[in-house]
Structure 1
Amino acid sequence: MKKTILFIALITATGLLFAQKKTTSSGTVNFDATTSLDPLPKAENKAAIAAIDPTTGAVAFEVIMKNFTFENPKMQEHFNGEGWLNSEKYPTAAFKGNITNLGAVNFSKDGTYDADIAGDLTIHGVTKPVKTTGKITVTGDAIAANSEFSIKLADYGVDGPAVGGGKVSKEPKISVSSNFQ
């Protein structure tokens, strides 16, 4: 009997711990590598998996590279090709980090809060530290989070004639937004 009660208590406690974490499979990641020579290197991925844990401040997202869509199908082919991001060999990009000013974000009170975020971004098989800021909006039980930052393609081993020729920005902007219920 005592073992049964202990088991039920552990299951309940585990459920409460995991209930704090919020996830979505419909986050959005935008990639903007436009330049004055070419306004087309822009892509959007609306199938990002994202998670946020209000208790610990842990944040994460992952995208399948082939889910980025471009206005120009040829550009999408180049983006995923061996000479660029090589999506066959490196099918995903991911970020894992934390809200470093967690005390400034009140997840139990409606409002919009500035968040400092630090973690590791992996693209093209290369992991680099990233620090950025973002906004977290709390509305009841819903949480919306967004952030924008730039990366240096060379840091991730991504280069090629389009980058060198100025048709693709060497430092594209990445924006991430997710709505968690």
Structure 2
Amino acid sequence: MNTFKSFVPEIYEVNEQTFARIALEVFLFQAQHNPVYSSFIGHLRINPASVARIDDIPFLPISFFKTHEIQSGQWQSETIFTTSGTTGATPGRHLVYSVDEYKAHARRCFEQFFGPLNNCHFLALLPSYLEREGSSLIAMIDHFIRESGSNESGFYLRDHASLVERIEKLAAGPRKVVLWGVSFALLDLA
């Protein structure tokens, strides 16, 4: 397997019997094709060929996404998603090869567990995410809202009364009502 795309069919068909094998193959791919990860495991004095169990796969510290460009192979990113971070902190950065592929992957994962997007209304309470650029969550939810075909779907900043009214109205209908929210906003709503 020469590219990450080689793993896509297996990743979508992963099951309890194949998970460990696929995880180890992805680890070896990352160890070979991701310079930052390769350097990291080299500093840990880990020989990738000696890793035989998924429990032995070293995790790249999340802080590296704030200080390094994490990427496997050579390609130009279409966009860069950023973490929300804490006030004044350097945000983490996630280089994205293709926004369309990101959206298709998010959709496929959602639909695998919850059914077609067009069977849902998506209500999003994501105030801090809407107020900044580069959020992967906003890109995903915006895509879900558009693809659902529901005129009732949408984003809410701080209009809790309208949101509760909308949820109550939609709960009686045939579509699932999916409320996305960050914890502080959901606590405020509650």
Structure 3
Amino acid sequence: MKTTKTSLPGVLVLTAAIFRDSRGAFCETFNQRKIEEAGLPSVWLQDNFSLSKKNVLRGIHYQITQPQGKLVRITHGAVLDVAVDLRRTSPTFAKHCAVELSAESGEMLWIPEGFGHAFLALTDDVGFAYKVTDYYSPAGERTIVWNDPELAIPWPINPNDAIVSDKDRAGSTLRDAEIFP
């Protein structure tokens, strides 16, 4: 497994080897030993999966209590995946990195605790699978609005075409959000 650093310290792109032949393809979607060798956690408490149509934008989500590290991958389709540093004392506070992930590439993104997470579905049908390091805590869940001008994430979509849930549309601005120390 190849590990590549991003512009945010701690956020990593992991690329699994894909073996292709005339029948199709095979890759390991998870190997605990290789994950630990990459410096990621050794305990994963929950697996999640979502389906999204093109132009669905989910996030920016995080949990202020029971914060979760996330290892995300695409089972089919493609997304623009975004991590936002929400650690107030970090030198990269309020900075983001964006990575296009696809089933074809076999890339995964590791997003440590203390970061917000969002993604935009770029294809007609996207399967989004992710492992997390802590359980979902509805009481601790927070959302920053995806188009917060202070974050200035350059989403490759006309804002009127973004399909956003009511919960995500009602998210806080970074300025008003409860964030990590």
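Quick notes on this one:
- Which entry (1, 2, 3) yields the derived value -1000 for helix-only ellipticity at 222 nm (-39500 (n - 2.57) for each DSSP H run of 4 or more, over all residues; to 500): 3
- Of the structures 1, 2, 3, the one that 16 was derived from, the read-out being relative contact order in percent (Cα under 8 Å, 6 or more apart): 2
- When Kirkwood radius over Cα pairs in Å is calculated for each of structures 1, 2, 3, structure 2 comes out greatest.
Just so you know, all these numbers are worked out from the coordinates, no wet-lab data involved. Because the structure is a prediction, the values reported are computed rather than measured.
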